[in-house]
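Some structures are shown below for you to check.
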Structure 1
Amino acid sequence: MITLPHAILSALRANARASRLHEQRDERFDPFPVVKFFNPVGAATWIATELYDDGDTLFGLADLGFGCPEMGVFSLTEIAGVRLPFGLFIERDEHFEPLAPLSLWSDTARRMGAIVLAEAELRRITDSRNGNELPPPLDDRGAG
């Protein structure tokens, strides 16, 4: 079972409202992701920026582990209903850091082939801007 704390639910719903307002004004809306879900025994990963009024439909970036992350909508109920080996379930990353707007996540994930590789690259970029010592950049295959 995936539980979303009130702060995350509020942020997802606020982004959905802001997205609708920007769309009505024909303005671009590019929020930072709010939440990340992952398969603890596989490659599937989802990051979401918005939760629609139905309380189930999320908008964000989905990566099922086939090398082609895609932006779109996905169901919280369906993600929570996935049964994995060893009695495991899809989990929420409680330590997720948004790092960048969704468009940059999407561009980086598509170039790298996976959300987790994009996350490492975005963290590397963020660390370089903060003056932290960096590991070597990842190439397109994810090798250092």
Structure 2
Amino acid sequence: MDIQMPEEKITAAKSIVERYLELSMVPDPEGAAAFVAEDFALIFTGGRRFASPAESAAFNAKRYKWVKKRFLRTDAALDAETGEVRVYNTGYLYGEWPDGTPFETNCYIDIFTLRDGKIVETQVWNDSAEILLAGHGLAEAPL
């Protein structure tokens, strides 16, 4: 039985998400996996689905030479009906593309659903695809 007060539950969920993200950036997918539920689902921009932090780390290793997140905000809300907590972490990606070109203003938002103190779903949205399209002259409008 969960006896945490709503504010404690929200604070705990925000801490879990930030620690998960910190470990994911190392990258330490095994450490990050300690924060996810068995039925974890990670959905990237474009609908790519991953079942573990290791799978997303492998994907990122192909897309970026290296990448980190600069957190701007972490907000959360409790769903009183389900007891789940939604955590919203937003900021900028920074790092290098595979060719060594640096970047630092790639906007992102990650939306987490936590149940019983574990991350059950993450939705990852960022500007990487738009930036890559623009770099190849395929953007419909300037960024």
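Read-outs throughout are calculated quantities, based only on the coordinates presented, and are distinct from any laboratory measurement. Please read all numbers here as calculations on a predicted model, not as lab measurements. Cβ atoms are built from the backbone, for glycine too; each structure is taken alone.
Assorted remarks:
- FRET efficiency 1/(1 + (r/R0)^6) of positions 51 and 75 (r between Cβ atoms, R0 = 25 Å, to 0.05) - structure with the largest value, from 1, 2: 1
- Top of 1, 2 by distance in nm of label points 7 Å out along Cα→Cβ at positions 107 and 123, largest first: 1
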